[in-house]
Structures are given as structure tokens and as C-alpha cells.
Structure 1
Amino acid sequence: MHYLDVSYIFTFVLGIFTPLIAFGHSLEGIEWNSPDGKPVNYVFLVLVPEDLEDIHVQILSLISKFMQKELVVQKINSAKDPSELYSVFSESF
């Protein structure tokens, strides 16, 4: 298994009815003020309805397992446009 610099942000949001996930990717890395001082390359923003308090743990677990698959990470890194990236996520989840 390889080491990835992944960051997860989650928050509970009033007024949404289903979890929403946004993804950001930077080959160069993004300064993240992390304890190890390393930049992150992959960022997941998870927005969860307030009434689904426990679902964020399940979502973060799925994302973590997803990002541990080397083939998935290779596909993310080689995606040429948002539709290719969407296909990677759709096929893998």
C-alpha cells in the first residue's frame, strides 16, 4: 500500500436532505497546516444533514477505503476532465 496525503473536512448542515461530497485534487499539493508539515493532494468536503449524525463516519470510512486502492488513485491522477473523474467515483463506489 502507498501513503497518500488526503484530508477530510466534514460538517453538519441545516437545510440539506442528503449527504453531499465535493472533491479537490492537486498534483503539486496544498499547504494544509498538517502536523507532519506535508501538503495534501486530495481533499474531500463532506456535508451531512443535521439529522443524520452518524452517517459521516460511514462516509469517511468508505472514502478512506476508496483512496487506498492504487488503481483508483491512478485513475484519479490521470483523469483529463471532470466527467472522467466522475466516472472513476461512480464506478468505484
Structure 2
Amino acid sequence: MGKLIDVTAHGTSTNDDGFGDVTNGTSDQIYDRALLEKTGLTKVLSSHLALHHRDVDGSTSESENVLTSAYDEKGILRDTTNTYGDVVFCSRSGSRGS
């Protein structure tokens, strides 16, 4: 019987509201490899989400989010940290804000 030695995850998404507003996203997950080797449990160590949105008027916005988790030696969740990156808006004229 085989033994799982590593886990990763990557995903992409596109959402079109039907009126010309489109959001594209990517997500990546990193798993706690030390915990996997020790216990066989697959637990997400960090998750990164990046979104890019374009409105029908040409304005855009971008955002990022990173969720980091910490587990004890038995794989019990002990702490999480959620970090939001700057949300950047850009109007059709090119002016930027956050």
C-alpha cells in the first residue's frame, strides 16, 4: 500500500455576471508536510487567494488574501492568521486608489 508524502492544490476561477463584469481568481494551498509525515493528516498550512475584477465600464480592482494556520503535534488547529493585501482600484481613466 502506498503512502502519501506531499499535497498541494491550485485552482482558477472566472465569474461573469452576464452584464460585462468579470472576476478572475487563483487560489493556492500549501499543506503542512511535517504533520503529514508524522501523522498522515493532510492539513492546510496556508491558503492564498488573488482576485482581479473588471467592470463593464473598464474600471478594475485587485485583492489578495492569505490565511495561515498552525496545528499542534496531533493536528488540532491552534491558531489562524488572516492577512488581507491592499485592495487596489483603477478607474477607466487610470487613476488609482485603495
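Every number in this text was worked out from the coordinates using simple rules, so none of it is lab data. Because the structure is predicted, anything quoted here is derived from the model rather than measured. Cβ atoms are built from the backbone, for glycine too; each structure is taken alone.
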Identify the structure, out of 1, 2, from whose coordinates distance in nm of label points 7 Å out along Cα→Cβ at positions 11 and 67 was calculated to give 1.1. 2
I have 19 for relative contact order in percent (Cα under 8 Å, 6 or more apart), calculated from one of the structures 1, 2. Which structure is it? 2
For P(r) over Cα pairs in 5 Å bins from 0, in percent, the calculated result is 3, 12, 17, 16, 15, 11, 9, 8, 6, 4, 1, 0, 0, so let me know which of 1, 2 that is. 2
Value -2000, calculated as helix-only ellipticity at 222 nm (-39500 (n - 2.57) for each DSSP H run of 4 or more, over all residues; to 500), assigned to which of 1, 2: 2
